[in-house]
1. Given a computed value of 0.10 for FRET efficiency 1/(1 + (r/R0)^6) of positions 14 and 102 (r between Cβ atoms, R0 = 25 Å, to 0.05), which structure among 1, 2 does it belong to?
2. When you work out FRET efficiency 1/(1 + (r/R0)^6) of positions 22 and 166 (r between Cβ atoms, R0 = 25 Å, to 0.05) for each of the structures 1, 2, which one comes out largest?
3. Which of 1, 2 yields 0.30 for FRET efficiency 1/(1 + (r/R0)^6) of positions 54 and 134 (r between Cβ atoms, R0 = 25 Å, to 0.05), as computed?
4. Identify which of structures 1, 2 gives the largest calculated value of percent of Cα pairs over 24 Å apart.
5. -11000 is what came out when helix-only ellipticity at 222 nm (-39500 (n - 2.57) for each DSSP H run of 4 or more, over all residues; to 500) was calculated for one structure; which of 1, 2 is it?
6. Using the calculated result 21.9 for mean count of other Cβ atoms within 10 Å over residues 70-77, pick out the matching structure from 1, 2.
Structure 1
Amino acid sequence: MHDQQLKGMSQSIRNHPKWSRLVELVRELAFIDGGSDDAFTLASGRNSRWFFDTKPVMMHPEASHIIGELLNLRMDEMGADFVGGLELGAVPLTAIAVSTSPKDSLRRGFMVRKEPKGRGGRKTNNPPGIEGTSLSQGGKIVIVEDVTTTGGSAIKAVDRIHQDTSCEVIAVISIVDRQEGAEAAPAAWKKV
């Protein structure tokens with residue numbers, strides 16, 4: 001995807017009538033101001049004054065419906081076949097996306113374990129650590145994240161998909177982008 005395409009799709013979501021309500025819910029349910037610049041240590045290892053605990057957002061009925069509607073709108077625009085990502089944040093997001101898809105949708109979900117257990121994929125023929133629907137036939141994938149800082153978790157998921165499947169990662173979608181380097185990650189998403 002080109003930056004211009006991503007900006008265009010992002011704009012279509014920002015213009016959606018439910019976007020501002022989702023922003024309100026994220027502020028209300030997820031945002032914490034710690035008061036000092038080193039109040040929180042993030043998964044990226046960076047320190048921050050601000051923290052976004054998005055699990056309550058994903059578990060909130062109104063917020064999860066809006067997230068699902070917006071995710072499906074974006075994925076429909078991109079022609080995505082699959083949605084998923086790295087545990088833990090991507091697991092509820094994937095469930096939200098799949099459960100709010102139209103009943104006749106062919107889009108399916110998957111998850112990437114941080115550490116493969118060696119027994120997943122028996123029914124689907126996925127490699128160990130990639131679970132859910134079968135990715136063995138290839139297709140277009142959207143990786144989902146609850147919060148991105150540097151994009152490290154998304155890159156781990158993308159690397160596993162590129163390494164172990166014939167699927168193409170077409171985008172990474174996050175509820176909250178902390179705008180601390182994740183936007184530079186798309187170069188790493190391209191399959192070599």
Structure 2
Amino acid sequence: IRPAITNKVMQRVKVNTDKLVAVVRAGAFEATEGITGTENIVKLTIPDADLKAVIKELVSDASGEIDLADADVVVSVGRGVKDQAGIDLVRELANDLKAGFGSSRAMVDAGFMSHSKQVGQTGKIVAPSLYMAIGISGAIQHLAGMTGSKVILAVNKDTEAPIFNVADYGIVGDLFEVVPILREEIKKIRG
């Protein structure tokens with residue numbers, strides 16, 4: 001059984017071959033401690049001519065920011081941040097939390113954010129302990145990349161935003177008013 005159609009349905013798959021490769025999406029489920037098992041590893045050599053893609057170069061993120069895939073907390077921005085000043089405000093919140101900083105596809109398409117920061121069906125799949133969606137409406141493609149998060153907090157001024165349907169906590173309000181309050185509360189807690 002595997003998820004399909006952006007996790008809307010579960011699809012039963014029958015394998016009719018003696019070889020199977022299973023790929024598990026990062027953060028799809030928690031590892032259970034104490035379970036041991038055996039594996040049968042078969043090394044295959046595939047001729048270069050049969051490969052559809054070839055890795056020419058591996059490039060690391062030199063920004064020094066926390067990798068979204070490794071982050072315990074992820075703060076993401078959407079179209080509601082409006083401009084670079086809004087992005088900078090929310091990035092400060094992410095820095096306060098030592099969080100990964102992501103975005104919706106709309107922000108990538110508008111040229112505000114790099115594709116490496118995109119969360120969603122055509123971006124990265126994340127499953128942090130806390131996911132904060134700031135100014136993100138909640139398009140199904142974005143939800144496909146973050147619904148595995150343990151706790152979801154959404155901030156949006158649109159009471160009908162679909163993000164609230166998956167959020168554990170929602171704040172209806174202008175992010176330019178809400179984010180400074182969140183930052184102050186975090187500073188009080190951390191002393």
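A short reminder: the numbers here are calculations on the coordinates, not readings from a lab. This structure is a prediction, so every number in the text was calculated from the model and none was measured. Cβ atoms are built from the backbone, for glycine too; each structure is taken alone.
1. The read-out comes from structure 2.
2. Top value of FRET efficiency 1/(1 + (r/R0)^6) of positions 22 and 166 (r between Cβ atoms, R0 = 25 Å, to 0.05), among 1, 2, belongs to structure 2.
3. Source structure: 1.
4. Between 1, 2, the highest calculated value is found for 2.
5. So the calculation was done on 1.
6. Corresponding structure: 2.
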